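So, here come the structures, one by one.
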Structure P
Amino acid sequence: NGDAGIRLIDRLFSEIFSWKSGIAVCVSLILTLMLAPQILRIAPPEYKVGAIITKDIQADRGFLVIDRAATEQKRTTAVENTRHIYDYDSDMPAKVGIALSKAFLATREYIKENPSTSDTEQTSTRKAKKSFEDISEIPLTDGEFKTLAGRGFPIDLCNNIVRLVYYTYGTGLIGNRDVLDLHRDKGITIREIRNQEERDLDDLSSIQDAGKIQGLIRKNAQTLFENKKPDGIILSLAQKAVRPNLTFAKNATEKRRQAVSDEVKPALYEVQKNEMIIREGEKITPEDLDKLDTFYRGQEGSRFVSVSVFSGIFFTIALLSVIFYRMSSARFRASRTLLTDILFMGIVIILQVVLVKVGIFICDSVGLTYKLIPASVCIYAIPFTMGTMLVAILVGRNEGLIFSVFSSLMVAFLFEDKTPIFLLSLVGSAIAAHYIIRCERRSAFFKIGLVVGVVNMGAILCLSLLSGSLFTIETPIRLVMGILGGALSGFIVSGLVPLFESLFGYTTDIKLLELANLNQPVFQELLMVAPGTYHHSVIVASLVEAAAEEIGANAMLAKVSAYYHDVGKMKKPLYFIENQPNWKNRHDDLSPQMSSLVIISHVKDGCELAREHNLGKAITDIIRQHHGTGLVSYFYEKAKKESKVLGQSILEGDFR
């Protein structure tokens with residue numbers, strides 16, 4: 001059990017670090033970079049207003065851009081509609097009353113304690129007046145102070161002033177009416193200083209004007225003192241004592257306006273996917289700069305997401321590659337050309353994705369140029385089945401069918417509507433893989449392309465039914481694009497098959513038919529130089545064709561290979577019995593060893609001629625193997641007889 005576990009680990013290790021895995025990783029990485037190219041963007045470019053753009057920039061996704069002008073207008077409107085805040089001091093009457101009472105009492109005490117003389121009267125009066133003003137915060141004229149001092153700052157007078165002040169404050173709010181009139185339309189917010197509670201006031205007519213406080217106090221005095229003519233000193237001090245209890249809170253208002261401005265949500269407009277942000281040669285405007293900054297900032301913000309998507313796509317492709325390799329036929333996995341086939345299919349899938357990306361770009365351009373043919377309709381003209389057709393005809397039908405699933409999945413990654421594209425590509429590819437291996441002429445590629453086009457039309461009709469868009473003006477255009485996509489696939493494959501046949505040494509039935517033409521230059525040369533070999537090859541070809549058909553092998557390959565299997569005899573035709581005139585045998589003048597080398601060398605010469613005439617790997621392998629390791633028995637036996645006479649030893653390996 002331990003040895004079995006070690007062997008399993010060794011096998012897994014060798015599988016992981018094999019050429020097959022290396023090719024799969026490279027192809028997966030290339031495909032991922034093609035499907036998620038945004039990971040390659042390291043830093044966004046820097047743009048300035050007024051600069052000339054050097055290339056077209058198109059949105060690869062939809063995103064929202066801040067409309068600066070509209071946002072600023074929203075903020076201005078919101079700030080203008082914000083109410084100004086005014087502080088209301090409900091304790092103002094009490095503060096004024098307390099201050100007046102303290103001032104009266106303090107001044108009375110001061111005068112009693114500092115009786116004035118003729119020498120000190122002026123100084124004492126000035127100090128007493130200043131003391132009163134400092135405590136009460138009410139400026140007095142010299143006449144007013146003299147009157148109060150003459151009466152001895154009586155408490156009754158103070159009480160009457162305080163009563164008038166309280167009564168005046170009780171008639172309503174007092175503020176600067178000139179300023180308040182500016183907010184008549186939207187009202188103000190009143191904030192109670194004591195508890196910071198706020199309330200809105202819409203009607204400002206109830207607020208008393210501090211600038212007209214004199215008339216208000218006279219009116220209130222007549223009411224308060226029962227229409228008796230009030231003392232002038234009472235009116236004068238009350239007028240000075242009453243101050244606005246409603247004051248503008250500038251700092252609080254500015255903070256409120258700033259908070260309102262900050263809370264305004266920006267005005268946005270949408271840039272749609274595939275919309276052209278700016279074209280080459282245009283000058284960048286502030287609006288363009290906003291779009292570009294938002295576009296590239298979105299890419300910066302999604303860096304982690306991009307890495308995650310990149311990793312997900314890479315491992316998905318790698319996993320699908322392993323699954324499809326395991327699903328392929330045992331013949332394919334055991335083939336001596338396995339690495340070549342894997343490399344070929346890797347190149348084809350990359351080529352398929354490149355072709356689709358180019359097709360998408362062309363469709364977008366057509367959609368922008370011709371409004372009647374939108375890009376969403378034009379994409380049906382993309383040759384989705386090209387890769388499957390190449391794999392089916394050059395590698396095999398089963399591998400082509402498996403490749404069709406893999407290719408369809410890769411192509412679907414390039415579109416938002418992945419399911420319809422996957423189904424369209426899969427159906428067309430499966431039909432192409434089934435029919436293309438029957439092609440025996442290069443013109444048949446176009447016929448297969450038309451068949452795929454018809455199948456595409458059927459798939460498009462089914463998808464239109466599913467989406468509920470069958471009876472639209474775009475449906476006929478989709479059908480035309482579908483048949484065009486199939487025809488393009490056949491056209492492209494007809495041009496690529498000879499290229500891949502040459503690069504990878506593949507031999508298709510079409511090439512075999514071309515090589516089976518007896519008018520090929522190499523055949524004409526064989527007929528002239530070695531007519532016996534030519535006749536021998538034609539006879540053998542007929543025999544092996546019948547045998548191959550009987551056992552279900554590739555009769556065409558067997559027949560054509562038989563035509564060319566002895567082509568190497570053209571180098572030394574007279575050393576082979578079928579080409580010797582008058583039965584003169586040139587081997588009579590050679591040693592058995594040399595004769596054996598001449599006979600065996602026609603295999604090597606045949607392989608060289610096969611490469612010169614580009615016969616393909618399959619035929620070249622058959623030329624190389626058609627004698628195997630068989631013994632050239634005639635000359636070996638002849639050498640054995642001569643060695644007995646001469647007493648020499650010979651090696652059997654020299655005659656194989």
Structure Q
Amino acid sequence: MKNIIPFYVKISSIVLLILAVASCADQEQQAPPPPEIPVVEVIQEDMPIYQEFVGQVYGYSDIPIRARVVGFLEGIHFEEGLKVGKDQLLYTINPEEYQAKVATQQSQLAESRTALTKSQSDLDRIKPLARINAVSQSDLVAAQAEYDASLAYVEAMKSNLKFANINLSYCWIKSPINGTIGKTLARVGEFVGQDPNPVILNTVSTVDKVRVEFYLTESDYIRLAREYKEINHVNEKNINEIENEEKLSLILADGSTFKYKGYVNFINREVDPQTGSLLVQAIFPNPDKLLKPGQYAKVVVKMKEVKDALLVPQRCVMEMQGQYSVFVVNNDNKVEGRQIVAGERINDYMIVREGRKQINQTKLRAMAENKGNFFVHRPIVAMVIAIVIVIIGTVSLIGLAIEQYPNLTPPIVQVRGTYTGANALNVEEAMATPLEQQINGVDNMIYMKSTNANDGTMVIDVSFTVGTDPDMNTVLTQNRVSAATAKLPESVKKYGVTTEKSLPNILMLVTLTSDGRYDQDFLGNYALINIKDQLARIKGIGRVNIMGAADYSMRIWVKPDRLSQMGLTVPEITNAINEQNIIVPGGKFGAEPAPPGTEFTYTVRLPERFNSPEAFGEIVVRTQPDGSQIKLRDVATINLGVETYSMIPRLNGKTAAIIALYQAPGSNA
């Protein structure tokens with residue numbers, strides 16, 4: 001830094017010398033004549049204010065053609081994209097199944113009528129006998145009940161036959177209106193009428209008129225409602241009244257204006273609380289069939305009309321920290337500055353909302369192009385200043401420290417967790433959702449992204465505002481994660497949820513290979529034990545990940561058939577392992593207070609945790625009533641492996657362990 005100071009002094013001297021020469025040269029120049037100041041007249045007239053809203057075009061009637069019965073599509077009787085008439089046959093569904101149902105109902109109806117005839121004959125025979133007490137009254141009642149039941153059964157069969165005929169008629173699908181039909185969504189031979197097969201086969205639309213739906217923001221609606229008090233009564237008016245009101249314009253996708261005007265015929269009753277917008281529907285004539293359903297267009301709405309609006313060209317208006325001003329020529333032909341309050345912008349003009357008294361059309365005129373004249377008439381000064389800026393910038397760039405460069409990427413905090421045995425959907429519901437709900441809204445957060453995998457892993461990337469402290473972001477995120485821990489599954493809590501600052505992109509990949517003497521498990525475990533911690537201590541490294549590596553683990557493969565045979569469950573095995581594979585402190589012998597004469601203290605060392613498949617095989621899962629024991633080796637296969645086999649790295653086809661290095665936020669790469 002000491003060597004740079006004299007250099008700055010020299011540069012400053014040169015700059016001062018150049019400025020002095022430039023000043024002298026400026027003084028030697030002949031004073032220029034007074035510049036001509038172009039002026040423009042202020043315009044005052046009634047000005048309508050329009051606003052554009054993006055809308056979507058729909059047919060005046062868009063009728064979906066549905067398959068109301070299930071079956072195989074047998075015929076298509078129209079040309080796609082052309083006009084169809086009302087009651088024109090469109091589709092045919094194989095009717096054989098429904099014809100058979102009609103025949104079945106017809107036979108059942110005939111059978112019920114036969115039963116009715118028999119019951120009526122029995123009733124007619126018993127009635128005279130009952131009058132002379134030749135048969136009991138209970139026989140008469142039974143005959144009457146049989147007749148009534150047969151009569152009701154006949155009516156039921158008639159209804160079933162009618163229903164079967166209705167379903168049969170649905171096999172011939174006809175157009176409900178005159179209109180234009182679209183592309184068919186099902187072909188001959190497809191099974192239709194039931195999900196996931198097509199149910200809606202097509203759509204018929206009338207496009208002589210079209211509906212254009214657009215949305216007003218809540219603030220735009222309030223402004224319109226105050227400007228046009230009748231807007232809330234649109235739904236109460238008849239169509240003839242609405243068509244005679246103010247017309248709407250439509251700007252198409254190519255920028256042209258649709259030649260037919262439209263009108264509003266519907267305003268929704270409520271504002272959508274999720275979007276804060278109000279649905280408005282307009283009708284536009286479409287005799288040329290230029291507009292098609294699905295198009296997007298801009299609806300031009302007249303928001304209000306400003307009476308005697310004062311228009312000033314925008315090039316005449318100067319803005320400084322939100323304050324607007326113009327230069328005007330007064331009665332003495334002198335230029336003066338005036339403060340104004342700017343309003344709406346219309347093409348190249350701006351409406352003056354306040355300050356009209358200072359800018360009067362009959363007395364004053366707004367001055368244009370009175371900006372930068374100093375440097376126009378003094379080009380040497382302008383060139384000198386430009387040279388000085390370039391020199392100072394170059395010198396500053398050379399001496400600028402690396403840490404003074406601005407941070408361009410937002411700092412990221414990663415939250416990681418594992419739900420062993422779960423799929424991506426389980427991870428999302430049990431882990432990601434509770435954590436996201438708590439983390440959302442943490443100070444300085446701009447957005448977050450979560451990734452859930454089928455191997456049970458979850459990663460949430462929380463991005464913060466550029467320039468914030470990564471360490472403080474990590475602390476704030478960890479506090480939110482701690483608040484959500486109570487809602488997480490127990491296995492996730494045992495495994496742990498980590499929160500660390502890191503960038504998501506890999507900075508470098510390092511591979512560890514073998515000449516064939518060591519397998520994948522050994523290489524991954526070696527990198528995990530001996531290399532990972534060394535790399536993690538390097539300045540600028542945010543995270544080190546060993547791809548495909550994991551701690552050595554005891555793999556226990558349960559035999560379902562043996563479990564079923566012995567009446568065991570997996571939780572019993574898990575509980576047995578947790579209870580017997582533990583570290584128990586043994587205590588001491590001869591520790592104080594001890595009996596007199598005790599000269600030594602002995603520390604008791606009990607067996608440590610199991611570390612071999614044989615030791616795990618001796619775990620007692622259950623003791624039977626006869627004293628026999630079921631051990632783990634009886635119901636499972638046990639071997640030494642690694643914790644996960646979700647990734648198998650290779651380098652040029654050889655076994656390898658890949659070490660991924662991630663950059664720490666704010667570090668220099």
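Out of P, Q, which structure matches 71 when percent of Cα pairs over 33 Å apart is calculated?
P
For distance in nm of label points 7 Å out along Cα→Cβ at positions 177 and 561, the calculated result is 11.7, so let me know which of P, Q that is.
Computing distance in nm of label points 7 Å out along Cα→Cβ at positions 177 and 561 on every structure in P, Q gives 11.7 only for P.
If distance in nm of label points 7 Å out along Cα→Cβ at positions 489 and 545 computes to 3.2, which of P, Q did it come from?
Comparing all candidates, it corresponds to P.
To which of P, Q does the computed value 1, 5, 9, 9, 8, 8, 8, 9, 9, 10, 9, 7, 5, 2, 1, 0, 0, 0 (P(r) over Cα pairs in 5 Å bins from 0, in percent, for residues 209-424 alone) belong?
Considering all the candidates, the number was obtained from Q.
One of P, Q was used to compute helix-only ellipticity at 222 nm (-39500 (n - 2.57) for each DSSP H run of 4 or more, over all residues; to 500), and the result was -21000. Which label is that?
Traced to structure P.
Determine which structure produced the value 1.2 for distance in nm of label points 7 Å out along Cα→Cβ at positions 345 and 409, calculated from the coordinates; the candidates are P, Q.
Of the options listed, only P reproduces it.
Rank structures P, Q by distance in nm of label points 7 Å out along Cα→Cβ at positions 185 and 201 and report only the one at the top, that is, the highest.
Evaluating distance in nm of label points 7 Å out along Cα→Cβ at positions 185 and 201 on every structure, the highest lands on P.
Since every read-out is calculated from the coordinates, none of them should be taken as a lab result. Keep in mind the model is a prediction, meaning the values are calculated, not measured. Cβ atoms are built from the backbone, for glycine too; each structure is taken alone.
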